[in-house]
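The structures considered in this document are given below.
All of the numbers you see were taken from the coordinates with simple rules; none came from a lab. In this text the structure is predicted, and so the values were computed from the model without any measurement. Cβ atoms are built from the backbone, for glycine too; each structure is taken alone.
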Structure I
Amino acid sequence: MTTLLGMSSLILLILLLLLIIFLFSFIPVGLWISALAAGVKIGIFTLVGMRLRRVPPAKIVNPLIKADKAGLDVEVNQLEAHYLAGGNVDRVVDALIAAERANIPLPFERAAAIDLAGRNVLEAVQMSVNPKVIETPVVAAVAKDGIEVRVKARVTVRANIDRLVGGAGEETIVARVGEGIVTTVGSAETHKEVLENPDRISQTVLSKGLDAGTAFEILSIDIADVDVGRNIGAQLQTDQAEADKRIAQAKAEQRRAMAVAREQEMRAAVQEMRAKVVEAEAEVPKAMAQALREGKMGVMDYYYMQNIMADTQMRDSIAKQSPELFKGSTATPESESQQDKQES
C-alpha cells in the first residue's frame with residue numbers, strides 16, 4: 001500500500017513538473033519580469049495573448065523597453081499591429097529614437113508607413129542627419145564642335161522624411177543628373193568651354209530642380225572628373241564619306257553592268273543582222289537560177305558576172321598581200337643608190 005502511494009506521489013510530482021515547464025515555456029515569465037524591472041507595465045495575459053496570436057513576445061517587449069527608456073510614447077498594440085502587418089518593429093523603434101535625438105519630427109504612424117513601404121526608415125533618419133554622397137557613372141556627352149566629353153559627378157543628398165512614401169529613389173536622381181550633364185555639354189559651343197568651367201554643369205543641373213518628386217533633397221552637385229573622349233564629329237563625317245563612297249561604287253557597278261548588258265545586246269543584234277545577210281545571200285543563187293529559167297538573164301551575162309567576181313576576188317587578194325610584201329622588204333631607195341655607186 002505504501003508502495004502504491006509512493007508511486008502515485010511520484011507520478012503527480014512529475015506531472016506537476018511537466019505542467020510548470022509547459023507554463024513557463026508558453027508564458028514568457030522572463031520577459032514579464034524584465035519588463036517589470038524596466039518599469040514597463042505589461043500584463044502577463046497580454047503576453048499569453050501574443051503567444052496565441054503567434055506573435056513572438058520578445059519582438060514586442062524588447063523594442064517597447066527601448067522606447068520607454070528613450071521617453072517615447074509607444075503602445076503595445078501599435079507595435080503588435082505593425083509586426084502583424086509585416087513590419088520590422090525593432091528598426092522602427094530605433095528610427096524613432098534616432099529621430100527624437102536629432103530633433104526630427106517623426107510620429108510612429110509615419111515611421112511605420114515608411115517601413116511598410118519597403119524603405120529602411122532607420123537609414124532614412126540617419127541620412128537626414130548625415131547626408132549621403134551618390135557617385136554617378138561616367139556620362140558621355142557631345143559638344144557642338146563634335147568632341148565627346150566624359151563627366152563623372154558626385155551628388156550630395158539628404159533624405160526627405162515627408163516624401164519617403166511614394167518618392168522616387170536614387171536611380172531617378174542619377175538619371176536626372178545624367179540628363180542635366182548631357183544637356184549642359186550639348187549646349188556648349190566647344191568642349192573647351194566645359195573644360196574651362198566645370199561648375200557650369202553643376203549650376204545648370206541644380207537650377208532644374210532635379211529632386212522634385214523624389215525622396216531626397218539635393219544639397220550639392222560636384223564634378224569629380226572631366227575627360228575628353230573621341231572626336232564624334234570627325235568620326236561621323238568619316239562614316240558618311242565611307243557610305244557615300246560605297247553608294248558611288250554601287251552606282252558605278254550598276255552602270256558598268258548596264259553597259260555590259262547593252263554590249264551583249266548589240267552583239268546579239270549584229271549576229272542577227274549577219275544571219276539576215278547570210279539568208280539574203282542564200283537567196284541570190286535561187287534568184288539567178290530563176291532568172292536563167294525564165295530567160296531574163298542570158299548565159300553570157302552569167303559568165304560576164306562570174307568574170308567580174310573573179311577579178312574582184314583577185315584584186316582583194318593582191319591588196320591583202322601587198323602590205324606583207326612591203327613589210328618583208330628592208331631595202332630603201334638610198335641604200336639602193338649607194339649600192340649602184342659601189343658597183344660602178
Structure II
Amino acid sequence: MTGSSPDTNINLDTSRMPSAVPVDDAVLPFEVAALDLRGRLTRMGPALDDILTKHAYPAPVGKLLGEAIVLTTLLGTSLKFDGRFILQTQTDGPVSFLVVDFQAPDRLRAYARYDEARLAEAKDSGGLLGKGHLAMTIDQGADMSRYQGLVALTGGSLEEAAHEYFLRSEQIPTRVRLAVGEEWSGGKHRWRAGGLLTQFLPKAPERLRQADLHPGDAPEGTELHAVEEDEAWVEGQSLVATVEDVELIDPALSGERLLYRLFHERGVRVFDLVPLQARCSCSRDAVANMLKSFSAQDRADMVKDDKVVVTCEFCSSVYQFTPHEAGVTEN
C-alpha cells in the first residue's frame with residue numbers, strides 16, 4: 001500500500017491492511033492502477049482551525065474559505081518546484097473576495113472579505129460566491145513567467161468551478177469532493193475539512209476523449225459530438241460519488257482506511273504524505289518594505305496617534321512603526 005513517489009512505475013501491493021492512525025494537515029497521493037486513476041486526499045484539522053479562527057469568520061464564510069483552502073491543497077501539492085499556487089475569487093456575492101496562498105512545499109495562508117449584512121441571502125456556497133471569476137495562478141519565481149487559469153463563477157460551488165476548469169483548461173477527466181465541518185470537543189469548537197481529487201490518466205491518449213464543449217453561438221440545432229466515457233472512468237466516478245462528507249472530515253478515520261473503503265476491490269496504492277502547515281509569510285521587515293512602496297503623502301496619511309499601524313490581512317498580526325520608521329518626513 002505504500003510507495004515513495006506517484007511517478008514511479010510500480011506493481012500493486014496488497015500485503016498489508018491500511019494504517020488505522022489518522023494524520024491531520026496532510027495530503028495523501030494515491031493510485032488505482034487497475035482503473036488508470038491518480039489522485040490526492042486532503043485531511044485538515046489544526047492548521048485549518050488556526051487559519052479560520054484568526055478572523056472569527058461567521059460559519060458560512062468559514063466553511064466556504066475552508067473549501068477553498070482544501071481545493072488549493074489538492075492542486076498546489078502537485079507542484080514539482082518551489083513556487084506558489086494562488087487561488088482567488090472576485091465576485092458580486094456576499095463573499096466578494098477570497099484568496100488562498102500555498103507556498104510549496106507546505107505553507108498555507110488565506111483570508112476572505114464579506115458583507116455580513118448580506119450573508120442571510122445566500123442559501124449555499126454558490127449563493128455566497130455569486131457571479132464573478134475564479135483565478136488559479138502558478139508563480140514559479142521572479143525569473144519565470146506566471147501561469148493563470150480563469151473560470152467563470154455563475155452561482156455554482158467551488159467543486160463545480162474546479163470541474164469546469166479541468167474540462168476547459170486541462171482537458172483531464174477530473175472529479176473533486178470538498179467537505180468542511182465544525183467539531184465540538186471539550187467545550188471548544190474546531191474546524192475540520194477534507195477533500196478528494198481523482199483524475200483519469202490512461203497511458204493510451206485516445207482513452208481520454210471527452211464530449212465537445214457546448215458550441216455556444218453555433219446555429220440552432222447544431223448536434224453535439226457525443227463520446228462514450230471510458231468504462232474505467234465511469235467506475236471511478238461511481239466510486240468517488242459514494243464518499244460522504246462525514247467520511248472526509250472524520251477525525252477517527254485515517255486517509256488510508258478511507259481510500260481502502262473506496263477502492264479496495266480494485267487495489268489502491270498510497271504514497272508518502274505531504275504535510276501542511278498554517279504559516280504566514282509576513283514579517284516586520286516585509287511590512288516595512290511594503291510601506292516604502294507608498295508615496296510620501298500616503299505614508300503621512302497613515303499616521304494615527306503618532307504611529308503607523310499595519311495589520312496583516314492573512315494572519316491578523318499587527319505591526320507598529322513610528323513615523324520616522326515608516327519613512328514619514330516632517331514638514
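To which of I, II does the computed value 1.9 (distance in nm of label points 7 Å out along Cα→Cβ at positions 252 and 268) belong? The read-out comes from structure II.
Comparing relative contact order in percent (Cα under 8 Å, 6 or more apart) across structures I, II, the highest value is found for II.
Given a computed value of -6500 for helix-only ellipticity at 222 nm (-39500 (n - 2.57) for each DSSP H run of 4 or more, over all residues; to 500), which structure among I, II does it belong to? Computed on structure II. Quick check on the output: -0.44, -0.79, -1.32 is log10 I(q)/I(0) by the Debye sum over Cα atoms at q = 0.08, 0.11, 0.15 Å⁻¹, derived from one of I, II. Which one produced it? Structure of origin is II.
Computing distance in nm of label points 7 Å out along Cα→Cβ at positions 124 and 316 across structures I, II gives 11.0 for structure I.
To which of I, II does the computed value 1.00 (FRET efficiency 1/(1 + (r/R0)^6) of positions 36 and 260 (r between Cβ atoms, R0 = 41 Å, to 0.05)) belong? This figure was derived from II. When mean count of other Cβ atoms within 10 Å over residues 148-155 is worked out for each of I, II, structure I gives the greatest result. Among the shown structures I, II, from which was the value 23.2 of Kirkwood radius over Cα pairs in Å, for residues 196-299 alone calculated? The read-out comes from structure I.
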